[in-house]
Structure P
Amino acid sequence: MTAEELNKTADEHFQHGCYEEAESAAVAALNVARLSGNSLQAGRAAVFIGNIAQRHGEYLKALEQYQLAHESFEVIGDSGRIAITLGNIGRAYRNLSDYTTAAEYYRKALALDEELGNWRGVADHTGNLGNLFLLMSDYPNALVYYQKALSLAEQTGNAAAIAIHTGNLGNIFLLFADYPNALSLFHKSLALAEASNNMSDTATQLGNIGNIYLAMKEYNIALDYYHKALMTKEQLGDKVGAASLTGNIAAVHFYLHDYTMSLQYYKRALGIHNELGNKAGVADVYVNIGSNCKMMGDHAGAMDYCNKALELYTEVNNIAGIANCTQNIAGLYSDDDNAEYDPVLAERYFLRAKELFEELGAKKELYETHYCLAVLFQLTRNWEKAFTHHQLFYALEKEVLNEETKKQAERLNYERKTAEREKQAAIERTRLEATEQLLHNVLPPEIAGRILGGTKLIADKLDTVSVLFADIVEFTSLSQDISPEELVKGLNAIFTIFDELAEKYGLEKIKTMGDAYMVVSGAPIPRSDHAQALAIMAFDMMEAVSRFNPFLTGKPLRLRIGIHSGEVVAGVIGKNKYTYDLWGDAVNTASRMESHSEAGKIHCTEDFVRELRMRNEELRMKDKELTGDNSQFIFVPRGEIEIKGKGTMKTYFLEKAD
């Protein structure tokens, strides 16, 4: 098999959680790629091996493989894969508790993806930096980076990333014990995951909600969510997720003091971690089983499991794990109920834990260690050392509390600023929505869309449209007999009917001028039947006015209509008050047709007749009239007349066929 084929096999096994088979295929791919000098496939194989090592908790091995992959991708200049690998190296350092170096690699990956314009990658690395700050208990910075990552994910439309980063924000509020906000964010993330049918993240968010209820000591509800999440992870074949959730269920039973059931679930989790070869996961479960044994009075069992855990943490170089495990062993030796009670060994292990916590900069754990040492020295009546460690405990406790207070203040300040930004964003959205609505009210939808899309100047040449002008006959004298209110109300009623007709036939009202009404067919969107559509509307306008007199004068209303077809320029004018308008000889000619028309008549040009005839082959001349056997129109020749500003023109009256 080729290196590419072997890598494909490794990928398939990895996706199904078959890590042993995946690693075997990836190692074979790496060997083949090296022999053939294929740097791309060598790099891909090294990444697979590194990912499997990460799953096994073998972080030094993972780091070695990622660095090998980085060198391979550097050879071929594959910047995209280099960025991904830099992120992987950062993850390995994070798991090795070297947060400074991890941040350095995350930022390198971030800068490279920014240079490449890979915004999804930028969002991922930004989120990883948030994870790093979370581990360092720098919650304000974690909040900032998670918010940035979420914003980037929203900009790129990455639904899966939106769900993940929303969940990350929820974890921050969980740590702040702000359970309502955390719960709201987790439910939002859950809805996003379910909407995109992302079953893996659905299970993750169900587990997060379980964490909330666990923190709230709503143990039965927490169990319900954990079991739902576990069922989904098992259906997906996600053994890593299943192991974690099984451990969570065990923890709930532990808090319920059901140590027998807790032990059963921890052993199930242990079996999965062993199957995966995840040494760090096995070590974590050993620690928890040790706690179970201690609560059941089995100090020997507790010591045995803690020592097993310490051995594994040391093997994978997990400093935080080593420190916590060392602290637990010290606690067992300092317990005078334990048959192996040994204050000398207890002191030795506590001091070793202290050194490790100092190395990690874990102040909270460090002051707890000083407290334990103070209590130990009190029991052994070593008052001087007890006093020293009490002093160190109080000093560190005060420092940690001050830092927590500062972080809390920073969080509240961040939340305040976030609320202000969201309020301003809501105002801007409302203003934008109002602007959009206004534009859609005064402009054709297509034109409004172009303006909202950023088009500064709209000017379109349309080769053939049909333009109609309509005017109410003897309106001046009519207006003298009614009040201003009746006049405006009546005109509004008439023009509203005309607007409805224009919408019905897909035409565009241009404007009203006093008692005159202008409409165009074939703009802003060209249409081949523009003449026919406008002719039909003209008849409907006539009929509507004949049946409707809103002025209550007892006198019938009549329209005078003019129509012409031709070329126009259409566009938008105005800066604050936009107007969509038409210009050109066709507009002037249509207006002249209206002014030279007669009451109750539709006056049109020969160009309009020709346009309508081109679209309707049934139209023909018959007995001095232009008609058609199956046509609804009759054009009665008016002969040649003198049109102001146009000279002599041959025009027609449009009538309905019987």
Structure Q
Amino acid sequence: MTKQLDLLNTQDKKKPWSSSLRKAFNFSRTSGWPDVFSQQLRKWSKDNKIAINTLSLFSGGGGLDIGFHDAGFKIKEMVEIEEKYVKTLLHNNKNWFDDSKINCVDIREYKPENLKVDFIIGGPPCQTFSAAGRRAKGVMGIDDPRGNLFKEYVRLLQTLKPKGFLFENVYALIGAQKGKPWKLILEGFDSVGYKVHYKVLDAADYGVPQHRERIIIVGIRKDLNKSFKFPYPLCGPDSTEEEPHYSAKEAIGGVRLDEKIKPVNGKYGHLLDGIPPGLNYSFYTDKMGHPNPVFGWRSKFSDFLYKADPNKPVRAIKAQGGQYTGPFSWENRFFHLSELKRLQTFPDNYEIVGSRNVVVEQIGNSVPPQFARILALSVLDQIFDVKLPLNIPYMEDSIQLGFRTRTRELTKEYEQKAREAIKLMVKSDGPKSRRIPQTKDIRYLLLNKMKWLKKKVDDATEIIVKHAEKEGDVWEITASNKNIENKKITYSILVKPKIGWKLPYEHVELVALSPDEVVFTALWKSFEEKVAELYGYADLVQLFGYYQYESNLRTKFEPKNIEVNGFWKLVDFVLNSGIPKDAIQLEDLADILRVDKNEVFDYLVKAKELGYEIRNNSTNPQIEDGHFLIPYGYPTLSHRSVQLSKGLI
């Protein structure tokens, strides 16, 4: 980080910025200070009769609009396709946007009539360039219609010819699809006469109690012969006065809590209490040294069971997530909506309309208003020549901010915190002391739902499952169907770790006593069920590792009394040969298995029906057509899996 900070001009570091802002707008750093700044900024812009006619695109819940309107940008019209977001805009329109015209319409159908504006603000949907897309094997980017909405932005710039615009998006946009979308966006703005300036900024550096890295593009019409520089961070190590970041605890102090919060229940809810503030699910991994790990390293998104650190800004609030998507409060609960608004710097008296999930979605999709205010002041100063009550220090384009380096250092800090917390835990023998009791159960496997049932229903297969110990520290699982056990073993699968695992056995043998393929799934699901029940691992992925990292799994498929047809060749390949981390072409897979290409597809379909998480262009459009990704060598689908309902055709 030192090298990063050395790039900051020494003279600039001496320039007051945060203190000058507080003095200019007469507020102090207390809980909820962004609201006071908002009020003072609005008063100043009205007193100085600032009125920059502005068009807002992709308005969402209004975060960017609040900040710009505070600074005197008169939002003439808003464009938002989601009716649930428009309800929020309409509800707050009179008090916050001076009765802007709100268009609930797809931007592709928006045709402004007699509209004259000097500025445009907005950021198209970013899901197509998100981290979720990368984990699904690449991003869809401009292959998704949403990834091409920037063209509508360009169309409106060409039509309305404002003096400038501000475009916001996720920083992953720059590198998505090898930079192709980014190049097209820059070329699009250039083609309609705008010179662009851009930088990746962290909202936490500008007074938001939340780390939120975004690419900000500011475009200026070329005939104006103006340029733009981004303001120095207002707080944090890179700020001119090195003022501390606005922490989560500071932000929510004194906020009104008038919501009944449900406890964090379910399969993993009880784990939240043990996680030190600032950490996530990774606390319960081998990598962190947890004696009873539940998850595999990097097998979940970073916000899974993420508990906020009260003394730092929180990680980015997600618009959508599951039951265990953080940030959670350091008090081991969900944050109140009023607290989430503070963490996103929405004013307390700005009412976001909808159910809890809809409100969280609007908060998570918004630009923090406090971040927008600082950007708006910079635009007033440099594009519209408005005399501000302070001098904003601006960065040279060459300056590299240090938040990426600090993120790595923070990771190390939290790893140390995890180790210290684990040392204080009561030591026990852990799972090594838990042996498998010998059992014999009749179960019913509903394959199309990938779910065990206790009672027989249509389409469910009756399975006899036995668990037993054998000599040599071997855990044996046998399965057969229809109450018929063949005298000869059909096949067996030897499961061993590459390095030590937390199970008290050297290896596990999965033994099929019936030739029906459904028994294959039953064996793996019985194994997974016991691993979760007795040893705490959430599932086999957590035991063996996330597919993009080296697996701790070694297997050996041994057919005993079955014909090794093309399907079993596929099973043998994925179990024994290791799974390619990248998608494989159908033709290449056919060559490896020495079977016809059309047959391979049928085998892949069957494997997916048996619980393999097989992905292709139909399940994940970002995968190249004709390619298939098989993340794991064993069935991983469950009744909760999103991929379960997706077909390969």
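Coordinate-derived values only; no laboratory data. Keep in mind the model is a prediction, meaning the values are calculated, not measured. Cβ atoms are built from the backbone, for glycine too; each structure is taken alone.
Taking relative contact order in percent (Cα under 8 Å, 6 or more apart) as the criterion, the highest value among P, Q goes to Q.
Where does the value 3.9 come from, among P, Q, when mean projected area of the Cα convex hull in nm², for residues 318-373 alone is the thing being computed? This figure was derived from Q. Each of P, Q could give distance in nm of label points 7 Å out along Cα→Cβ at positions 166 and 606, but the derived value 6.7 comes from P. A value of 32.0 for Kirkwood radius over Cα pairs in Å, calculated from one of P, Q, originates in structure P.
Work out which structure the value -23500 belongs to, where helix-only ellipticity at 222 nm (-39500 (n - 2.57) for each DSSP H run of 4 or more, over all residues; to 500) was derived from one of P, Q. So the calculation was done on P. Given a computed value of 17.0 for mean count of other Cβ atoms within 10 Å over residues 70-77, which structure among P, Q does it belong to? The value was obtained from structure P. Matching task: 4.1 is the computed value of distance in nm of label points 7 Å out along Cα→Cβ at positions 22 and 294. Pick the structure from P, Q. Of the options listed, only Q reproduces it.
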